[in-house]
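Enquirer: So, here's a batch of structures to check.
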Structure P
């Protein structure tokens with residue numbers, strides 16, 4: 001199935017996926033990351049690693065590279081990754 005827009009994704013799947021990209025009540029900078037750091041997203045845990053380049057591993061063992069860091073927003077910090085983090 002080819003997804004043309006967000007409206008092609010059912011709401012429960014979209015919400016679960018987006019929740020895996022949000023960490024509540026923290027303003028984590030790239031300097032706070034370390035190897036095997038468990039991060040509790042609104043959708044479940046993910047793991048950060050920094051050796052060999054900063055990455056995020058989701059519950060499906062998919063690895064996303066962190067390609068930009070420490071973009072300060074009004075309600076938190078944004079770190080850009082190269083893949084979508086998927087729920088289990």
Structure Q
């Protein structure tokens with residue numbers, strides 16, 4: 001799944017708020033809940049990088065990326081805006 005497809009799915013879940021959806025539960029929980037999850041996942045990436053297997057780092061980073069995309073969606077920021085910012089930094 002591409003980043004754009006995943007973000008589109010997250011946007012759809014935000015719009016439709018389907019029952020029994022983990023993504024829905026995060027949006028309903030609001031900004032503080034989403035921020036909490038991003039923070040938890042960031043710590044898990046660091047812990048995994050320090051002492052776990054390569055696969056564990058991949059799994060935890062995938063969780064961090066997923067929750068970060070939810071945060072971006074909640075704030076109305078598209079992934080392209082982040083990629084544009086990275087591109088801009090590359091030119092300086």
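Enquirer: Output the label of whichever structure in P, Q has the greatest value of relative contact order in percent (Cα under 8 Å, 6 or more apart).
Expert: Q
Enquirer: To continue, here is another question. Compare mean count of other Cβ atoms within 10 Å over residues 6-13 across structures P, Q and report the one with the greatest value.
Expert: If we compare mean count of other Cβ atoms within 10 Å over residues 6-13 over P, Q, the biggest value is for Q.
Enquirer: Can you say which of P, Q returns -3000 when helix-only ellipticity at 222 nm (-39500 (n - 2.57) for each DSSP H run of 4 or more, over all residues; to 500) is computed?
Expert: P
Here, each number is a calculation from the coordinates, and none is a lab measurement. Since this is a predicted model, take the numbers as computed values, not measurements. Cβ atoms are built from the backbone, for glycine too; each structure is taken alone.
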